[in-house]
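Just so it is clear, none of the values below were taken in a lab; they were calculated from the coordinates. Source: prediction; values computed, not measured. Cβ atoms are built from the backbone, for glycine too; each structure is taken alone.
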Structure I
Amino acid sequence: MARIRAFQPTDAVAIHLQQSQIGQMGAFEPVRNLRYGMELDLMGPAWTAVDDAGEILMCAGLGEVFPAVQVTAWALIGKLGVHQLSVMREMRRILDSQPFVRIEALARAAVPSEGQFLRLAGFRLVARLAKWGPLSEDYELYERVR
């Protein structure tokens, strides 16, 4: 069974990302090192899902856009496998407990599993952003609003 613990900066280095997350920012891809992990940790609330053996399944968190009101969600996703349902349940529980009025997230339109992941976490699709980001890809904007 998966359990949730506080995110640690070293988690950003230790996680074995799903193939679809590797290289998605092109030349702007952050180097997954301790400094990157520390930057994620400073953005706002963050957590890590691990299996019984301590393998990191997923790291996620929220970066403040407007303090105490609006945040952007981020996630580093590894191989969830049999833990996907329990991790998603915990993700929803954590997001439901947040005090923010608005939580938003982006997903690449060309990778349907990213949007599906966000819908399972309680987000709803609100817009398609044509030619967005460093690689000019189509993205989808998702939100959770209280």
Structure II
Amino acid sequence: MLLWLFNGAVIHAVNAQEIELVRHIHFGNIVVKDNTSQGYIDIDALGNISHSHHFLVISPGHPGEILLTEFAPSAEIYVSARITQPRTTSTKVSPESFELAAVNVSNVVVTEGNGSAEITFGGTLLNSGSSRGHYADTDYTMRLRLLFQY
């Protein structure tokens, strides 16, 4: 089963299992204060945030969250991530973009007794480090896929 992360969709599996995107990953409201070299901002699956000196965090972000329901109790579900669009796009034209370098997600999740599981995922975002341009004050998005094997 494949899940594209966009628009908070609910995906229905063949055997009535459901996969719901509860919350998109959000890296927060940030400022790139040094773009002369590449830096990072990282959010782990628990919501812990770390970043290099290149970034100033105005308001912190949060990990993404997915809810699985209607699976068998105590089922092992294998999770893998693939970054399908590593470079960001923006709502306004920006001379610079970010790169999603990694997705932080557990490889195996075990469902609860009621057949549900909550999966949180984080990621690592990089600035360009080009020093040629600036980042526009706008929203930036990227795409990734999570694959669930049951």
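What the table shows:
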| quantity | calculated |
| --- | --- |
| When distance in nm of label points 7 Å out along Cα→Cβ at positions 71 and 95 is computed for each of I, II, the largest belongs to | II |
| Among I, II, structure where helix-only ellipticity at 222 nm (-39500 (n - 2.57) for each DSSP H run of 4 or more, over all residues; to 500) as derived comes to 0 | II |
| Among I, II, which structure scores highest (criterion: relative contact order in percent (Cα under 8 Å, 6 or more apart)) | II |
| Identity of the structure behind 16.8, 54 (criterion: Rg and Dmax of the Cα atoms in Å, calculated), options I, II | II |
| Distance in nm of label points 7 Å out along Cα→Cβ at positions 39 and 111 from the coordinates reads 4.4; which among I, II | II |
| Which entry (I, II) yields the derived value 0.95 for FRET efficiency 1/(1 + (r/R0)^6) of positions 55 and 103 (r between Cβ atoms, R0 = 30 Å, to 0.05) | II |
